1. Consider the structures P, Q: one of them gives 0.30 for FRET efficiency 1/(1 + (r/R0)^6) of positions 87 and 111 (r between Cβ atoms, R0 = 25 Å, to 0.05) as calculated from the coordinates. Say which.
2. Which structure, out of P, Q, was relative contact order in percent (Cα under 8 Å, 6 or more apart) derived from, given a value of 12?
3. Please state which of the structures P, Q yields 0.00 when FRET efficiency 1/(1 + (r/R0)^6) of positions 103 and 215 (r between Cβ atoms, R0 = 25 Å, to 0.05) is computed from it.
4. Work out which structure the value 61 belongs to, where percent of Cα pairs over 25 Å apart was derived from one of P, Q.
5. Comparing Kirkwood radius over Cα pairs in Å, for residues 55-262 alone across P, Q, which is largest?
6. For which of P, Q does helix-only ellipticity at 222 nm (-39500 (n - 2.57) for each DSSP H run of 4 or more, over all residues; to 500), calculated from the coordinates, equal -20000?
7. Of the structures P, Q, report the one carrying the highest value of distance in nm of label points 7 Å out along Cα→Cβ at positions 295 and 327.
8. With Cα Rg over 2.2 N^0.38 Å, for residues 159-302 alone derived from the coordinates and found to be 2.06, which of P, Q does the value describe?
Structure P
Amino acid sequence: MQGQVDKTIWRRIGLIAILLPICFFFPLALFLVGLLAWSIYEDMKPPKYPDLPAARTWRDAKPEDDDWLTLFCEGCESPAEEQFLRAMVKEFDLKPDNGVLKSPKLTLAMQVEVANYRYDFLANGRQVIEVDGAGYHSSTEQVERDRIRDEYSVQGGYKVLRIPAIVVFKTPDEAIRRVKAALAETPTFTQPQRMKPAIQKKTIAQHFDAFVDGLDKLNQHVEIAVQTKRATEGFLSAISSEQLFLKAMVAEAELDRRVEEMSPQPRKHYDALKRDLFLNEEPRPLIYEWKKIAMPSLVEDRDIQWKIDAEYATAMNERNQRLAELKERCVKDPRLTRLLCRKLVDAGFPADEAIKIVPPSAFFEALLAPK
């Protein structure tokens, strides 16, 4: 069937080549050329894949499910978070309820997104609980980032409790004790209330001072925007170019798959045409220049740092989602995976990033394959 389709395509291409000179004398022949080109385009479109049901997650778990605790643990981002979650479930007899864990004494949500931040756990609606790994949270830069994040959370009406991972692993009872002590001020579910300054009557002089302060803040806002753009343009450019290059390589891999499906004679014509059109093709490492996606350096100004962190978190979340979608597609399509691995290797895509998209075994097989 594929061979028959390919033959008709080449016949229509040949007919178009014959009709084009005729169009100079009979313009109406252009209408027939357009119909033939459109029919070729319709035949060359890739087939649509049926949508598969989404995999179950902890957000779908119900109390009657045998694996509900496993689903919640799979949603944790580290072994320490999983250990803490299991201890909390046992201590408070928590059960799933529409994506959160509940008991008469506690409502526990996990991976809660607030503005540009995501909290490990949120107890009773207002008590943030962060499980800190020593390797990630002990550096000077990360300590400063945590301080900025906690200050923002407190201003938003949240309370913050940080528990080191070593406490969770070695003395889980101590971790539970700290949680109970923190919950003494929020024993029931409470919505956070953002702090508001007390309203005071102002004199004319105070209003004038406020006007001057407003101008200063406007200048500060502009300066923050300029410095934030300057600090983030590097990694935003790297993410943007990576997205463009990956999209191009996926399109090339899909084209290669269609070429593999061609019958021998059309394949021979295609290869000859490709050689004629790409005689001076640049090596792929020169076409695809991968920029390193790195976290911007810390700045002294807290407001600017917060904006930079927010920009970085948003861009990385969007990138991770794109890579996860592409990885899921590769898992479902081994042929696309094989061809895409070859493209990634030829383009010099970093191995540690490639295994986020394709199975490591398939990538390293392509990496070690003879050129």
Structure Q
Amino acid sequence: MPLPGVTSPSFIYACTRFRVRRTTLLPREDYLRLMRMSIPEIITLLGRREEYAQEITDLIHDFAGAHLIEEAVNRSLARSFRNARAIAPGDLQTLTREYLTRWDIANIMAILRGTVHNIPRQQVRDLLIPAGEIDSALLDRLLSFTTCGEAIEALQDWRLYPVLAESYRVCGEKGVFARIENELYRHYYAGLLNPGRSGCSGCQELNAYLRFEIDITNMKNLLRLHCGIEACDLATIDQTMIPGGRIPVSRFERLYGIETEGEFVSVFLETDIAPVLAQAIRDLRRDPEFSSFDAAELVWQRWHQRQRPIHEVEMAITRIRLHRLESLSQRHPFSVLPVLAYLERKKYEVANLRAIARGKAFGLPTERIWQYIVL
């Protein structure tokens, strides 16, 4: 069913506003300046920017140093996303709300894990960003509970509560958090890939992007499963993989069972991940000769040694993913894509500022902090 407001003035106005907001995000030159600044200087700079001024002013008497920066940028992110939902008209608002559900999932999982592992409440609170449907008041209430069961019952009005309740058995049971998280994200992506939106402006391109995102997530999950102490059976892999990507789940199951380099490289080269990984490493190493075959061999080496993905490579793939989304948004300026491109870029701006603040607080060298920056 087509989105009713695709060609309406309100739809065009909303898309234009999001493209303008994209221009207010920090450019690369500002990150270079931030890297040379002290934490107090960074606080001063952010306090002069419209996107963070209110939060810095509100929090400066309660927080200091890197903690002030992290709390301020988190609140700015939540405010930006609430405003995004308010700006988007009609079904575009519905899609934006569904897209932001990933923050609800992340917040709930942080609270459940913090509850069962007795992590200090303030430490958990610092991780939460109320950017989805679950607001700050409910998140604070969830933090007040001493058992996972109480927290889950308090979420009965959340639209993914049935999935949460069905997946939950006993907090602390082996693998329960992974099971809950997997099921929540399965339903999350199924909602976003809703075929009923086939007439939506930009949704066909959005779905192609989301399938790419699912493939990358599944590959990372497969590598992490393989690094586990105990081997997984096919049922575990099937439950962990998110359906809906371009690469069928059966292909990941086949990869998991391969024990020889030649077969692994051959099957990996059949996936769309190989050229993306090759591009990421070419960008990292500035090596134009690095090929998809080289990428497949690199993955095999880490796979064979049961080593986790290289962090710098994961970050490079994230950059490619964001550039792909931005390119799509430029080709389809009056669609859902400029909205989601802005939301993703804003998310990573906040992640970048948090990484800089934390890195400087721990005295990390600039080159080490740069490894965590996504531009």
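FYI, it's all coordinate maths here, none of it is from the lab. Note that the structure is predicted; figures quoted are calculated from it, not measured. Cβ atoms are built from the backbone, for glycine too; each structure is taken alone.
1. The correct label is Q.
2. Only one of P, Q returns 12 for relative contact order in percent (Cα under 8 Å, 6 or more apart), namely P.
3. Here the read-out was taken from P.
4. Q
5. When Kirkwood radius over Cα pairs in Å, for residues 55-262 alone is calculated for P, Q, structure P comes out on top.
6. Numbers: P: -20000; Q: -22000.
It traces back to P.
7. Across P, Q, distance in nm of label points 7 Å out along Cα→Cβ at positions 295 and 327 peaks for P.
8. Label of the originating structure: P.
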